Structure 1
Amino acid sequence: MRRAHPGEVGPLTGDPGVGGSVDPAFAAVESAFRDNFADGTEIGAGLCVRVHGRTVVDLWGGSARADGTPWGPDTMVNSFSVGKGILGVVTAMCVDRGLVGWDDPVADHWPEFDVHDKGSVTLTDLLGHRAGLPGVRRLLADGTMLEWGTMCAHLAAERPWWLPGSQHGYHVNTFGFLVGEVLRRATTRSVGTLLRDLVAVPLGADVHYGLETSLHHRVADLVWHTAPARSAPDSGAGDAEILQHRAYANPPGFSGVGWVNGPLWRGAEMPSTNMHASARGIARVFAGLCSDELASPSVLDEATQEISDGTDAVLGRRTRFGRGFQLPLAERRFGPNDEAFGHYGAGGALGFCDPVAGVAFGYTMNQMGTGWQNERNTALVTALYSCL
């Protein structure tokens with residue numbers, strides 16, 4: 001019998017019945033959604049697609065928890081790095097309001113940051129994963145990621161892993177603390193409060209950093225069949241291995257292992273890693289970008305300009321970023337249009353905006369796979385564009 005890891009649930013039970021509504025012109029998307037359950041790759045999921053502001057797909061199905069609780073229209077789940085894209089939205093809105101500037105030195109807002117030659121690091125460097133701070137070298141106690149002030153103090157004091165601005169590397173879990181602390185210093189509001197006040201409440205969208213306890217009953221549990229490593233590499237490890245470990249697992253639960261299905265994780269604000277959202281909520285936010293509800297066209301153009309492209313110092317493969325958003329690569333696209341932008345999350349969660357096609361896409365799930373892009377979200381996106 002396979003032993004479950006702490007914070008993990010085993011295979012879920014219950015009827016994987018699908019509910020919701022679909023415009024008949026998008027029947028292929030419903031078929032792809034159902035196929036994901038039929039072939040056993042999906043446990044529970046939600047999918048919402050808007051085209052030019054109109055909801056054309058609103059589906060949910062499967063099980064949210066091991067007790068067979070069905071996935072419903074308002075089920076939320078930890079959507080991992082989709083939260084980075086949503087933080088890009090919040091940041092663009094703050095720039096649009098004159099609260100911060102893309103080229104502001106981080107230390108202008110956060111004086112403690114100005115050590116180890118980090119004084120020239122800008123907000124754009126943070127948003128483009130160019131700051132050289134993907135992890136903390138000193139080994140931290142498990143649970144430290146739940147303490148905003150402690151994590152920010154460690155990052156402010158950290159020596160960059162590379163000369164800031166000289167290259168980029170995916171700031172897997174530190175991105176949200178770094179960008180969020182600049183916004184907190186500039187606005188005196190936490191990043192969770194900014195998301196609520198600027199985005200979630202005005203749009204009526206279920207997207208949260210720091211979920212209040214009264215909403216925890218609506219959250220699906222994630223299923224990890226093979227949990228990521230938590231332990232530090234041995235003394236013979238190379239620099240690349242150490243860097244990856246610190247980015248993903250320092251502190252040990254930085255990526256959610258052992259914590260992700262618990263109340264402390266759900267209540268903390270960790271924008272890189274623990275945004276809790278419904279598919280409807282994610283689609284609603286990206287629809288707000290398609291329609292210029294949230295940011296002016298000029299600021300959104302700046303937010304989606306390429307900032308980083310090339311071999312990633314953390315991942316060891318090519319990545320491409322704007323100011324907070326992933327940008328399309330040949331092997332990892334958001335449909336056929338190069339102007340699309342958004343963010344994948346671990347396991348396959350996905351939110352994106354395609355301004356050319358007028359598409360806003362939100363997909364949430366609880367079956368953890370490998371990597372960002374997988375057969376489930378690829379099938380859904382492919383089916384969508386076959387209908388346009």
Structure 2
Amino acid sequence: MSCTPVPMIHGECDARFAAVRDAFAASFAAGREVGASFAATVDGLMVVDLWGGHVDAARRRLWERDTIVNVFSTTKAMTALCAHLLADRGLLDLDAPVARYWREFATAGKERIPVRMLLSHTAGLAAIRQLVSLDALYDWERYAAAIAAEAPWWEPGTANGYHALTFGHLVGELIRRISGKSVGQFLRDEVTTPLGADFHIGLPAAEEGRCAEMVGPTAAENAAAGVGAFDPGSLRAKVLGNPALRPEVANTSAWRRAEIPAANGHGNARAVAHVMAALACGGALDGVRLLRPESIARAIEVQAYDRDLVLGFRIKWGLGFMLASSELPLSPNPRAFGHGGWGGSLGFADLDARVSWAYVMNKMAPGTAGDTRGFALMAALYGAL
């Protein structure tokens with residue numbers, strides 16, 4: 001693979017996808033990046049694998065081939081995949097009550113909530129009423145118990161509201177109870193090690209030296225994007241502010257080493273695109289089968305498509321995956337799915353084109369929508385197909 005080199009941009013791309021490299025370089029030239037990586041596959045083959053910039057806000061250390069970074073909610077695609085592996089094997093019934101697997105969940109009106117509502121953000125469990133500290137979030141048993149004791153914020157199944165942090169422990173506790181493994185261990189044993197993908201939920205201490213530093217938006221960037229304080233009484237504030245997360249929290253060892261399957265996966269674009277390539281190719285890659293095609297079809301059936309009670313805009317939800325839509329035009333094809341993360345990361349699979357792609361970065365865009373960096377790369381990719 002080869003195309004014209006660009007200063008500060010490293011890696012490889014097939015000549016056919018030179019426009020992707022150009023779009024990646026343009027984002028750096030415009031001052032929109034500190035460090036980032038982008039990767040894409042076609043028919044399971046890596047056709048773009050680019051990285052560039054710096055791992056730190058001071059721009060003293062270069063982003064390397066093996067640099068990894070926190071991808072925030074793009075992690076949810078990996079967690080959802082783990083749940084679908086169990087469903088594919090007949091160990092998890094998506095229509096069964098959650099309480100069948102998690103006895104303590106059957107309180108406060110949650111006795112009949114089915115598993116699929118956890119995956120589709122329709123269970124009404126987007127926030128916890130009691131104040132929760134970061135230390136509690138890092139303690140699996142404490143945080144899972146707090147969720148199990150919670151009452152739904154709306155009638156389950158009647159609306160969708162983004163379960164920003166609770167999603168990982170809701171789905172993860174089912175994975176743990178069924179498999180006997182934590183989400184991080186299950187992902188490692190069943191997905192990333194077989195595929196050779198450098199992605200982690202619960203980062204080993206030995207890997208911290210490879211982590212890029214998350215760089216939050218400046219006050220001026222927030223102001224320009226119209227991002228301000230939440231109404232403290234709003235559901236959005238209760239979801240996104242308990243516990244309160246700041247970008248710099250992701251640079252701590254406590255965050256990196258905990259297992260927070262909604263938000264603290266660490267990897268690079270190559271790793272995310274590689275995992276998603278297995279899904280784009282019908283569930284198997286390099287002799288490793290993760291899911292049957294019918295299990296993927298079930299995972300991307302539309303579960304909800306309405307204005308999100310937390311985020312405020314329409315999202316089309318499958319079972320754990322964001323689906324491409326007019327509001328989220330992340331592919332020209334209908335069977336494209338994946339997840340995005342706070343600050344701008346994205347990881348998607350496209351069954352129709354047999355394409356996967358991922359963009360991860362450490363310079364976070366303000367707000368929860370409106371970042372166009374990943375969209376520009378996606379447009380260049382599809383324009384070359």
Structure 3
Amino acid sequence: MDWPSFYWGPADVFGSGKVLVFGHVIDKDGSPYAGDIRGVLKGYAGQLHEKKGYTLNAANEIEGFLFKGENAERRYHETGKFEYVNTGGYYHSLPGDPLRTFIDTTAEVQRAMGFQNEKDHPEVAPSQFEINYGYGEVVQAADQIQLYKLICRQVATNLGFTASFLPKPVVGVNGNGMHTNVSVSKDGKNLFWEPKGEEQLSKMGWEFVDRILTHGNDICLLLNSSVNAFRRLDPHFEAPNQLKASPTDRGAMVRIPIGNERSMRTEVRAVAPDANPYMVMYSIFKTGLDGETAKIKNLRSAERYLPDNIYTALENFEKADWTTKLFGADVKGRYADLKRAAADRCPRALGTFVKAPEVQYHHEVYNQYLWNMF
């Protein structure tokens with residue numbers, strides 16, 4: 001058990017006597033298990049702190065949809081559609097509205113469990129939400145992604161709805177992203193802050209960005225791990241599909257938000273909310289700090305694009321030396337096999353509407369029964 005990661009579940013939401021705790025997975029000889037990516041992330045963060053005094057910080061902006069019915073995803077192959085609970089947008093939700101009730105209840109549960117809530121609001125698309133909380137140390141931040149999604153699903157179920165984190169459940173409106181804000185600090189100082197730097201980002205921060213852009217196609221499958229995720233990477237809906245960095249362009253993989261001495265960070269936008277949060281954090285920080293920098297002219301603004309389908313992302317992932325360095329050949333191979341098995345259960349061409357198999361066999365939706373029906 002990883003006892004500092006112990007959380008009480010509020011009884012009025014989860015039932016009485018419920019607690020949550022994260023754990024370490026160990027191998028037969030007692031050593032950390034190579035396939036436990038949470039443990040890999042924790043070990044990496046610990047080594048950096050011990051050797052260089054670095055603290056890895058992260059916060060995520062996780063978007064989701066609230067749909068009618070308790071099992072909207074599991075019944076999608078029967079209904080062929082998702083039903084909104086309202087058709088508003090940004091800040092278009094009054095007290096008593098079902099989406100507003102869901103957001104307020106979820107935020108209250110998070111506060112009860114120790115999340116430092118910062119803001120919450122309906123999002124651009126109908127029935128879409130975002131509930132933001134404060135920065136944290138990288139392992140805790142990844143844990144909170146798991147808790148956030150669990151809390152959202154539990155609250156939604158209690159209200160008779162479904163909280164969905166499919167990246168693009170409805171074609172024609174904005175999809176769900178998980179913008180990942182990261183920085184590195186030492187002795188309480190934000191190493192990404194430089195008041196005289198370009199966009200006030202330090203030399204170290206820009207080097208971090210350059211490495212992410214260099215390896216962007218290598219790690220895309222880790223950040224976008226489902227068939228459905230590649231529907232979202234469409235710049236017409238404020239989603240990133242370009243391997244470049246910008247303070248303003250929402251089509252860029254990396255954004256440099258306005259910051260200050262405390263909040264300066266880089267925002268990796270090409271992350272889907274169904275990705276494994278530990279893989280996301282580990283691949284971003286390890287790549288940004290230890291990766292290579294390509295000798296590409298105008299790297300930060302070059303005309304380079306992310307894949308538009310999972311098979312291209314799989315090919316990039318498998319042939320990249322960098323992903324072998326990240327996870328080792330065994331874990332890398334097993335991950336690729338799982339992603340290919342899921343992809344092969346769906347039509348190769350995405351087409352213009354969401355297909356039942358890409359929901360039914362999605363790793364956050366399917367169970368063993370559904371999987372074996374194939």
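Each reported figure results from applying straightforward, stated rules to the coordinates on display, with no laboratory input. Note that the structure is predicted; figures quoted are calculated from it, not measured. Cβ atoms are built from the backbone, for glycine too; each structure is taken alone.
Check the numbers for distance in nm of label points 7 Å out along Cα→Cβ at positions 64 and 136 across 1, 2, 3 and tell me which is largest.
Values: 1: 3.3; 2: 4.0; 3: 1.5.
When distance in nm of label points 7 Å out along Cα→Cβ at positions 64 and 136 is calculated for 1, 2, 3, structure 2 comes out on top.
Hey, mean projected area of the Cα convex hull in nm², for residues 24-111 alone derived from one of 1, 2, 3 reads 10.2; which structure? Let's see the in-between values first.
Details: 1: 9.4; 2: 10.2; 3: 10.6.
Here the read-out was taken from 2.
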